[in-house]
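Just so it is clear, none of the values below were taken in a lab; they were calculated from the coordinates. Given the structure is predicted, the values throughout are model-derived calculations rather than measurements. Cβ atoms are built from the backbone, for glycine too; each structure is taken alone.
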Structure P
């Protein structure tokens, strides 16, 4: 209480006893896999392995490059944004190593008949070097000799070496002799035959800026441990512990790492990584794993793999089958389509459903954008075997397009059978945990209890009015209890304030049944 000593008018601000809660975000995906390149703008993370936030495909390209061979993650991220996703974290897993070979470039001549006059090679392996070639017309030689040329070496966009008035002849300005004697960045080899007719040639080397071509990086094997990563090192799946707002986790490049030299799939690695992913989501409690089936499986094979090999049982994971066909952005006429895991596109549909309907709406019976076909067309009877096992099918429906036709988790507990129920609870629990931090260390009395109760009541009533909770009235949809019964003296002495919350989530109409009978007319 302030101490009033002098007469006058005083104004005091009285804090409100009721706080408002804002729903936590639900559509933030995290992709773990391989990329074309690593972001280089963070000196504390030179390899670009820590989770990085991107909000568009354009921003992804700026940081991680575009589509590339040997990486499925770019296709999945593109499908995520195309289907309605807007925020994603990228976790890069290194799957290549520098080649250890010099960068090399063969400079062209203006006249193709002369062939390739000169070759430039970096002294250091995998060097990022470019060459600037200029014709020095002011220092021309005899009438029947070509003009000398200048070479400038650039490294990191900065000119580091310069060599003027070079020629390809045997004189003291021979390009190979001059550069190889003093340069610490490049070495040069003259490719033209000594008997080549250069008479009348003004330019022997075509002017321009040329980047030395790096040798292709060497692929390195990626095991389950690399995918798992470490929370302390901010790497891999476990590195997502620092991204507390993530709600969906996808590992599309599991197929890239699990593919053996003979083309078969290492199903042991497949299960190991997916088990790690499920464990990560369960431990964090606010996110779900979007799992892909192994590729090339028939419904019978995926059923047996799910029940006899994988044996997952988790409310924090959803499983999708079959794979989808999309346009191959780096393909030629012979491979214009590519078959990829559906998880990235599915995560985009989850985000789109959250935005248009709400997290309480099951993310199913909606089309997937950018999909040309499915790897295997599942029939109604085949899905009758897969659906009870929590395998969500992606099926073509003619003019209705290709749709997600399942909304189940991998849990054997009927309370957590549906994806939207688990995600709704994730959102509510995160919102309550974040929005009631003000109550910590407040006096544990009736005033605090009533304030917390009003705060939660206002939030849950809003969800009920939007259709997230089941019930004809708010009293049927939820209850909040925070009083002397939930907070007895012994609980207060332990520093606890206990508030009970019960909600009735809406569940999807998975089986719509119309009972139609033949009505026979009778005489009146």
Structure Q
């Protein structure tokens, strides 16, 4: 018998499973706890290639792509980077499928001057192997590295200012894209905050443009990152996007996928535990035991070795402003679960992966991003937890960082957070100097490191949660130093965390658990 996506525990039942990094823990929830589960995966399109061709030939708010093409023109194709989806999807990645069809169309119309740019902004450069996996062997072998490469937001000769918004915000993007006859953007939309005006204005931008919105002032005004209608971020992106579309001919291609994050033998992790078969219960017990006994690198590999069997659920093309609402609608169709009323205590696991640690360890700064940034913001309507409420998370908070990808994060966490956790103070006192660090910039430009401004952005990303929540309590931390540095409290057990939360909240608090992953959003209305 299948169960609804919102379950209230009305009797002593089997423990719920939560991620604690790359381990799993069993959580005994009190009677009366509400558990919010992801929706079942939407059905994938039966013929993805046909859907891509149809979208290109029947776009929204734009002539068909073929009508924009002429021999001898310069075309730049910008592509979303490795940060989405999570984890990477089974091959072929939908971006490969879109690129294959677009490149065939360009060839048929005599377009030979083509460059493809991975829209990384201040994210790390993708490795050659990662790019090959995303775009496919044939495209990689033909275009990499001269005509298929990562965007460089620090190349002084590679950026061009194309305008200024009505609020004085500079719009500066990749010069090749700015000087193209046609800019095609290929998006894989995994969360509602991505895509749309964000694609070009952020993905292909430099520091001067990013400063307009990647700051604590804008992020504190966001009601939810995942609800563009109430997001100050989306408003800022729209101002810059307006300039982009006034100056450039942009053809947007956006795709959506369902939430089939886990393939066999881990697919039971996406289900309500009440629906597990005896074999799945045994598999869960065995997995929890195995992960406890396995070294960290091997634990992470257990999850990373199995690519996600995501299926494509939508392909939309044309003018950005016409396309993106359809993309958001399809994403909401997959993710939104109706939830009535807020809670006093929000419980959630923190999974092993975020947009910023693909093929790396989820370091403490990214734990904060996932907790107070992404997971807290997985709502529409109103936050799941009331103002001043408590968030209980499960994670070891290990003081470990990838030395290549996150070198600048180490300095930020250990040198700057001991000085202040105030985002505005960090922004005013340290960001610009830190962002100009020549060693870190060189590692970003020539290696696979995140830009030195990026750890600041990651801290700012947690501002909505920091401003709204009264407390964050970590269960399962392997040290006290890191949680304290992040502004968190620690508890040895979930029962202890609940008792701590009751000390500053109602005696009989309303408790909600978000059963992530896979991806979900709570569509919260008044009780």
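One of P, Q was used to compute relative contact order in percent (Cα under 8 Å, 6 or more apart), and the answer was 22. Which one was it? The structure behind it is Q. For the structures shown (P, Q), mean count of other Cβ atoms within 10 Å over residues 6-13 is largest in Q. Computing distance in nm of label points 7 Å out along Cα→Cβ at positions 30 and 46 across structures P, Q gives 5.1 for structure Q.
Out of P, Q, choose the structure whose coordinates give volume of the Cα convex hull per residue in Å³, for residues 414-453 alone equal to 68 when calculated. The value was obtained from structure Q. Source structure of the calculated read-out (mean count of other Cβ atoms within 10 Å over residues 254-261, 17.1) within P, Q: P. For helix-only ellipticity at 222 nm (-39500 (n - 2.57) for each DSSP H run of 4 or more, over all residues; to 500), the calculated result is -7000, so let me know which of P, Q that is. Derived from the structure labelled P.
If mean projected area of the Cα convex hull in nm² is calculated from each of P, Q, which structure is the one that comes out at 46.6? Value 46.6 for mean projected area of the Cα convex hull in nm² corresponds to P out of P, Q. Can you spot which of P, Q the value 14.3 was calculated from, given it is Kirkwood radius over Cα pairs in Å, for residues 102-181 alone? Here the read-out was taken from Q. If Kirkwood radius over Cα pairs in Å, for residues 430-501 alone is calculated from each of P, Q, which structure is the one that comes out at 13.1? Source structure for this number: P. Here mean count of other Cβ atoms within 10 Å over residues 270-277 was derived from just one of the structures P, Q, and that gives 21.6; the source is P.
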